[in-house]
Structure I
Amino acid sequence: MKTKTSSRKRAAAPDEKSATGKAALAKFSRAIAPFNLMPLWERRMRMHPGSACVPALWRYAELRPLLMRSAELINKSEAERRVLVLENPSLRGTTFITHTLYCGLQVILPEEVAPSHRHSPAALRFIVEGEGAYTVVEGSRIPMRPGDFVVTPGWSWHDHGNLGPGPVVWMDGLDTPFAQFFGAMFREDGAGGGAPAPRGRRDLVRARLLAYPYERAREGLETLSRNGPPHPALGYRRRYSDPGTGRDPFPTMAVFLQRLPAGFTGRRHRSTDGAIFNVVEGRGSVVIGEARWDFAPHDVFVVPSWEFYQLNAGADCVLFSYSDRAAQEALGFWREEDDSGKR
């Protein structure tokens with residue numbers, strides 16, 4: 001019995017095409033270029049998780065002298081700009097530590113006041129060292145002490161001052177890349193205490209929890225440690241949230257505090273959010289991909305998206321961190337897994 005053969009020929013895959021076929025495709029690509037078109041089959045976009053960012057660690061022992069030197073070079077009228085930006089080695093020139101986040105260390109000297117301003121990106125302040133500093137957010141004056149985490153909502157008037165006897169250093173974390181990506185980057189300088197915001201907005205900002213004292217957050221970790229074993233990869237970890245809403249302090253950034261008990265050896269773990277860590281207490285080590293670093297108090301390190309990392313602590317250790325997890329969860333992108341492939 002004879003079978004009919006189809007008159008249609010199977011289309012050849014691009015890598016099976018003859019030299020003539022490839023030449024025709026190349027000619028076609030050149031022909032459509034003036035129309036601002038490109039063929040999808042020539043795309044070079046990443047189609048797998050992760051990013052071009054690389055792991056990195058900044059040692060505070062090396063950064064602090066540079067911060068103090070910047071205090072000699074940048075005068076008090078320019079204090080608001082006295083920041084050393086931590087750039088990812090793969091993103092030099094962007095001011096970004098990951099594709100979605102900014103990180104910088106700022107120093108303010110005694111009797112200085114950083115001028116009032118506001119900008120569309122939201123900002124967090126994590127106080128690294130020094131006593132006597134404060135920030136004013138929409139008229140609310142907030143003291144800043146080591147270990148405290150302070151919220152500055154986007155487009156809120158804010159300024160900083162130092163009434164203490166010595167320099168104060170804090171880490172700035174902003175979602176600046178989000179504002180730039182959407183073309184929504186705005187900034188406005190104020191005079192004195194800043195222009196008054198509309199009453200409704202000012203009341204809305206003041207109704208939020210703007211400061212998370214370290215003592216209270218540390219007590220929360222101790223309570224957590226008494227109620228069960230640590231997470232095999234993350235230790236005892238709590239996620240900061242506004243008690244009034246139950247939500248993250250920012251729509252884009254999630255913020256965490258975690259404790260690694262003495263002798264902790266973490267399981268390898270990864271997630272799609274790029275995360276920035278600041279060592280609050282203790283010493284330990286981190287393995288990120290193929291890189292390994294020992295860390296000490298106030299060191300900063302970045303874990304890129306979907307990169308396996310492992311935390312270890314010889315003695316009790318506390319880490320502060322922030323990431324773009326809040327935005328990823330809102331958009332349905334966020335994932336995590338350990339090295340067994342369990343998600």
Structure II
Amino acid sequence: MYRRWHMISVYSVTHFLVDFACAFLMFRSISGTPDWYLCVLLYNFCAFAMQMPLGILADKWSRNYLFAAIGCGLVGAAYGLWQFPAEAAIAAGIGNGMFHIGGGIDVLNVSEEKSGALGVFVSPGAFGIYFGTILGKGRGLTGIPILLALLAAIGAIFAVRRAQGGACVKNAAFSLNGWTSPRMLTAAACLFFVVCLRAYVSLTLSFPWKSAGCWGVVLVCAVVFGKTAGGLASDRFGLAKTACMSSGLAALLFLIPHIPAAGVLSMLLFNMTMPVTLWVMAKILPGAKGFSFGLLTFGLFLGFLPAYSGVSASSDAPWLFTLAAAVSFALLFVSLRKAGP
């Protein structure tokens with residue numbers, strides 16, 4: 001038990017660091033360059049859409065810790081390419097994707113049929129993006145401490161691997177047989193669209209009070225702890241109750257975005273579905289956990305495209321976000337019914 005949570009803790013802290021390093025690089029070295037708009041697209045494509053083919057490689061290689069460590073190394077290498085913005089964005093994006101795949105598979109492999117560990121692993125990334133963006137726009141910090149921290153993270157990953165006596169748990173033989181059933185294919189499609197909607201809402205919903213005081217930090221905390229709570233609540237109350245109750249309540253709270261407490265709670269509840277979707281997709285494709293991660297992160301990339309293109313819903317029409325949460329509720333209900341025993 002101790003060794004298992006030791007590994008999860010290392011991966012979770014490294015998740016924060018990797019996302020922090022990528023955000024810091026993008027805003028400190030690449031933002032403001034003529035290629036900025038292209039680099040944002042390249043980074044997100046490599047970090048999210050590329051996780052599908054990367055996931056297949058990781059599933060077949062079955063060296064998850066090494067896959068994650070190479071990802072950390074690529075993010076560090078991107079700092080050496082800061083004079084070449086497009087190349088730096090590509091290296092950081094691929095490195096980010098490799099870390100998420102390698103760490104995610106290892107966490108799933110040792111999760112002992114529970115989703116709480118997955119919620120702990122995925123949650124620190126939002127903190128990393130937020131603080132990396134804030135500090136990247138400033139002038140105080142340089143890339144040297146970040147590179148040293150990445151090296152320390154690589155060392156910690158190898159130390160955990162050695163303490164476990166090798167690769168923590170071997171991956172199952174690669175297989176996409178989970179899709180041979182129309183019932184499971186329907187469940188996977190529903191989960192995919194849930195992720196698309198969640199990404200779109202997260203990137204386009206802007207609360208009018210967000211920039212006042214410390215509410216911005218509070219919102220980030222809601223996202224982080226929402227993901228953690230989603231995994232832990234699923235273990236305590238069940239996947240179906242957690243997913244449907246959280247998305248249903250979020251839909252109601254989205255109707256009153258002008259109230260800060262309601263807005264914070266809606267974001268916490270809406271993000272509780274993240275570990276649920278990842279966990280259920282991995283159960284549908286037990287022989288392709290890396291690919292299942294990549295499939296859902298491709299949904300994140302699709303959800304990013306409308307905001308990137310300037311096509312977004314107006315925050316003055318909260319019923320649109322309520323509709324998105326309600327559709328998510330329906331899709332989650334169908335997917336869990338289809339994927340259940």
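Here helix-only ellipticity at 222 nm (-39500 (n - 2.57) for each DSSP H run of 4 or more, over all residues; to 500) was calculated and came to -5500; which of the structures I, II was it taken from?
Values: I: -5500; II: -24500.
Working through the options, I get structure I.
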To which of I, II does the computed value 16 (relative contact order in percent (Cα under 8 Å, 6 or more apart)) belong? I
Value -0.88 of log10 I(q)/I(0) by the Debye sum over Cα atoms at q = 0.27 Å⁻¹, for residues 170-209 alone was derived from the coordinates of, among I, II, structure II
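Given that mean count of other Cβ atoms within 10 Å over residues 74-81, derived from a single structure, equals 14.2, which label among I, II identifies that structure?
Numbers: I: 14.2; II: 21.2.
Source structure for this number: I.
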If mean count of other Cβ atoms within 10 Å over residues 34-41 comes out at 8.1 when worked out from the coordinates, which of I, II was used? I
For 17.0 (mean count of other Cβ atoms within 10 Å over residues 50-57, calculated) the corresponding structure among I, II: I
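To which of I, II does the computed value -0.26, -0.56 (log10 I(q)/I(0) by the Debye sum over Cα atoms at q = 0.07, 0.10 Å⁻¹) belong? Intermediate values should be presented prior to the final figure.
On the way: I: -0.37, -0.67; II: -0.26, -0.56.
Computed on structure II.
FYI, it's all coordinate maths here, none of it is from the lab. All values derive from a computational prediction rather than experimental measurement. Cβ atoms are built from the backbone, for glycine too; each structure is taken alone.
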